[in-house]
Structure I
Amino acid sequence: MLQPEEWVRQHCVQYLIHEKKFPIALINVEKAVLINGLNKRYDIVVFNPDGSLCVVVECKAPKVKISQDTFDQIARYNRTLEASYLMVTNGLNHYYCTMNHDLESYQFLESLPNYNKKSI
């Protein structure tokens, strides 16, 4: 059954493929990951061609307000995953940031960069 969060996830995958030009083969959806000894599940990740993580996406249902807690959640996941970019969306509002792993901080962006095999 198509739940609200799944609707957001499917539209986000289409955005990554059609708007940002990420190859389908580099996109992975809803997989378990071990974070600080706990089993968690990410919504969407986009890999770089070398297998490292480029983007981690957290999807929420449209009725869920995106807050600082949402960013803190994805930032905690990303301490283990170490993706270059984070995206949080509820299908209506989309937020993007780039990570500085050394300072454990993020900087907001207007959008994700388009896929470019040489620069991502």
Structure II
Amino acid sequence: MQKILIIEDEKTLGGIYEKFLNSEGFPTKWIESTKEAKALSSSFAADLVLLDQGLPDETDGIEALPALKKLFPQAKFVIFSNYSAFALEEKALQAGADAYWVKVDIRLSNLSQKIKELFQ
């Protein structure tokens, strides 16, 4: 099963996603900032990084993407955002994201399926 790293600064959401994905069989780690990713990269080889668009230590997740891709070169990256905007989605994909998901469009009940589809 794919290992998932969640970078989400909202504690409630991060905790919910981590607990749910672990219960679905995905080994999942949740951290609150990209600064924490560097330390984690040596001990957790993520196959997927769910990266929040708005983070406290970066202007946004899209800008953090190139550095994170170097830390987790084998991983797929999904920008996970509260904003449904075509321009942001295009920017994310051009920066190297594999997908752009709007949080309100993703229910926990279909999150596992979306992840599995990403790896097909």
Structure III
Amino acid sequence: MAGTWQSIDDKDGQPTAYIDISPKSDGTYSGKIIKLFDVQEDTVCDLCSDDKKDKPLIGMEILWNLEEDGNELTGGRILDPENGKTYKCKVSLADQNTLKVRGYIGMPALGRTQTWLRVK
């Protein structure tokens, strides 16, 4: 699942960003924004309430602590920069070029899924 992925807004179907997902030295995976669409490159996370508050979105880690679990990455967190909130996260490959990214509170059934496409 490592690589660069284009996030697609689950509301309007438009691309929002490129996210680079990579393994870390501790065996977990993380993802950071490397490109934004339809917003200024110097946009900051003004709705974040933690150490990400008012930091630039480009270069920001929005996925962290994901661990391999069979064909999924689980146990991590995802930041939604649109509302500044973090959610539990589960990531799975639908196929080699399609990633399903689910953010949720509590149980995975209570959340939303975005489709991300591999950048070639």
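What follows is calculated from the coordinates using simple rules that are stated; it is not laboratory data. In this text the structure is predicted, and so the values were computed from the model without any measurement. Cβ atoms are built from the backbone, for glycine too; each structure is taken alone.
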Item to complete: Match the computed value 0 of helix-only ellipticity at 222 nm (-39500 (n - 2.57) for each DSSP H run of 4 or more, over all residues; to 500) to one of the structures I, II, III, and report its label.
Response: III
Response to the item:
Comparing I, II, III on distance in nm of label points 7 Å out along Cα→Cβ at positions 14 and 38, the highest sits with I
Response to the item:
Comparing distance in nm of label points 7 Å out along Cα→Cβ at positions 54 and 94 across structures I, II, III, the largest value goes to III
Worksheet entry | Structure with the greatest value (metric distance in nm of label points 7 Å out along Cα→Cβ at positions 70 and 86, set I, II, III) | II
